[in-house]
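These are the structures in question, set out in turn.
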Structure I
Amino acid sequence: MILTDSIIGWIINTAHRLKGSVRRIFMAETVELLGSGGASIAEEKLGWNRGTIRKGQYELETQPIEDNFSARGRNKSEEHFPHLLDDIKKIAEPECQTDPSFNSCRLYTRLTAKEVRKRLLEIDYYDEKTLPCSKTINTKLNDLSYHPKKVQKTKPHKKIKETDAIFEQVHSVNGMADINPKEIRISIDAKARMNIGNFSRGGRNRVLTKAEDHDLDVKEKLTPFGFYLPEHDDFFLFFTAGYASSDFIVDRLEEIWPEIQEKYGVDILNTHADNGMENSSSRTQFIKRLVEFAEKSNIKIKLAYYPPYHSKYNPIERVWGAYENHISGDIMDTVETTLKFAKSMTYNGKAPIVKLTEKIYETGVKVGKKAMKTYYQFVDRMPSLEKWFLTISPGCSG
């Protein structure tokens, strides 16, 4: 076989278009065609490696060797540091908030990659030489869906004088809960009542979906209420035709608590919420029911509230963002449809437990001051932040 310039060019280009065992076998077959001294000619004229040629000749005589291309390159940082992603999540989570418009499931963090790395170095098993650089930490933050967002200058950021102190205490409460195997964090919140019917939700769908151009004739509504365990990504979604009253919330807590306690072996419930009307720390019926729940289940209940105008930092809001995106392009025309769509959603790879509560609860139930004295003796409020942090201990006799 005579190697002209055109033939050499064709052989080289063909080899470049192939990969793995197919390329090596092609090289071995070409060497055979070149005859005696073919390997030397291929090395000189075609620039091929002798070792690769020998490997191809072996494969030609036996069988192709499977190429594991995905295993090439450096291992991911989390393979060298098994706790890296969890540690980054613990650092970033208290600082993040959900997109308030619910237009995406992204989380926005105020921390920079450089600051996250600095905080990682405060952990005993990391050191300056082996910990990945800030660029890698930035990649990991993005992989975990903690994305930066520009500040909206047109919208003033409302604060009260206790805002910073409340956030500092929330972070402290979270940190202590995460290192206590007997304590579990749960985030609670309700979504706005949903109109059930042939109404558009403003989303998009690959399948043609038609809806009414107005929702004036609403005959049925549902209130979604959620419980989310941030450490484990477990979540429960309850729907009711009524409102999420204090009694509704505590009854649902009592319903899911045995499953949580059996699964995780905890006896301290750390609850995060906003100071909504029915789950406020000043709502007497809510506090009364929680005191009774603590006594009945023999557990301690810690309540931590987010400051006004900052409820978007509540972890359950991330689940609501995912849920809103999941159903936005479809019609919630019946209760059954609404429940099935809720069951089909996932958040961080997990599906929720979804239930419909048939009972309609009365709202605005109050307990008199004299009666509440019995219950308040089991409630310990944090000095200077009494409204935002309180602990309920078992011991109420009924």
Structure II
Amino acid sequence: MPGFAHPPAPAGDFAVRGAEPVPETRGGLRVALLMAGSCLPVLAAVLLAPGLPDLQDRFGTVPGAGTLVPLILTVPALAVALLAPLAGVVIDRLGRKPLLVVATLLYAVSGTAPLWLDSLRAIVISRALLGVAEAVVITCCTTLIGDYWTGRVRDRYLALQAVCATVSATAFFILGGVMGASGWRSPFQLYAVGLLLAPAMAVFLPARRPGTAADEEPATGRRPSSAGRLLGICVLSVFGGLVFYTVPAETAYLMNGLGVQSSGLIGLVTAIASAASVTGSVIFASMVGLPQRRLPVIFLLCGAGFVAIGLAHSFAVLILGTFLNCLGTGLLLPSLLTWAMSGLEYRNRGRGTGLWTASFFLGQFLGPLVLTFLESRTGGLPAAVGSLGLASAAVAVMLLPLLRRPAPARQTGRP
């Protein structure tokens, strides 16, 4: 990863030995393309959020608009949660690169479709197709990171993927608001970026990592992760996705509850949250050791932020809680992802990545539903967020046995 020069170190719990790649050119362009592809689902998730009121006004007279308009924002994430496992299976059978190129083109076509669609239901259908494309794109990009690099270097690029997603979420939210000022259709123009990325991916991304055998073999004396182990990581990642998206989704409502209505102050807290999350991911990229061993502390950090938010009676305490939580989530995302990826071989990496992606996006989709349920039981959003903090602490306690796991054989990666 640009900006890091640490030596290779132990990777995940079930390390897989990859062949040493030969030196190559265009490595920076390859990284840039994979990171850009990884940001495409973020574009779909946040770009339209500022313009939802305008969409509601435009289609307010359509029967069922109260349900259909919010689906314009959320249905892509649901599609990813449902289809990423299938995308992983197809990727393993047909290859990563061809499907990535086709899915990126589908992303551009379905994403820009609302520019000329006038039916609300047709727009929702186009957004569902966008989610199908996203499921393939994000699964392919993450799988290719696992194909091209190994060990500590892979961990750093997965952390960079999290950084790019976090930074782009803030940038796309602001850009969506600016473009939405000229009309509800304008933000959909940005999805045309797929038309630029797809040809570049076709030309500059190799189908396989140079210098590898047809299949990677597990390190001597060690076995790849079992299906049960991966399933456990995926279940934990559902909760991780819920934790990750709670503060970004609920910050404005929490601030309104404290009497803060200023869009400028809400934007400030959003920027602080984004900076904290990026800081967490950068810290992760500079750390050594087993990522999963840090998960108990990470969930405790996220939980402490939630509890502070739940107890906040002032703007300053809310900012503190937001910072602590997002610092933790910045560490959480790459920790879960590298743990899942570390036990996958080439032949099943697409399936495993697809399952993990579906799990994390399912957590994102379930987050608002869980908070609504907790609100009904606790009497308010702050108390619901505080309850989620206690749940995070309980998960941290259950993960304490990870601290006693023996370190795996050392693994190398591209320097």
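Just so you know, all these numbers are worked out from the coordinates, no wet-lab data involved. This structure is a prediction, so every number in the text was calculated from the model and none was measured. Cβ atoms are built from the backbone, for glycine too; each structure is taken alone.
Side notes on the structure shown:
- In terms of relative contact order in percent (Cα under 8 Å, 6 or more apart), the structure with the greatest value among I, II is II.
- Comparison of I, II - label where mean count of other Cβ atoms within 10 Å over residues 273-280 is highest: II
- Given -0.70, -1.01, -1.13, -1.26 for log10 I(q)/I(0) by the Debye sum over Cα atoms at q = 0.09, 0.12, 0.13, 0.14 Å⁻¹, calculated: source structure among I, II: I
- FRET efficiency 1/(1 + (r/R0)^6) of positions 145 and 281 (r between Cβ atoms, R0 = 35 Å, to 0.05) derived as 0.65 - corresponding label from I, II: I
- When distance in nm of label points 7 Å out along Cα→Cβ at positions 161 and 265 is computed for each of I, II, the one that comes out at 3.9 is II.
- Identity of the structure behind -24500 (criterion: helix-only ellipticity at 222 nm (-39500 (n - 2.57) for each DSSP H run of 4 or more, over all residues; to 500), calculated), options I, II: II
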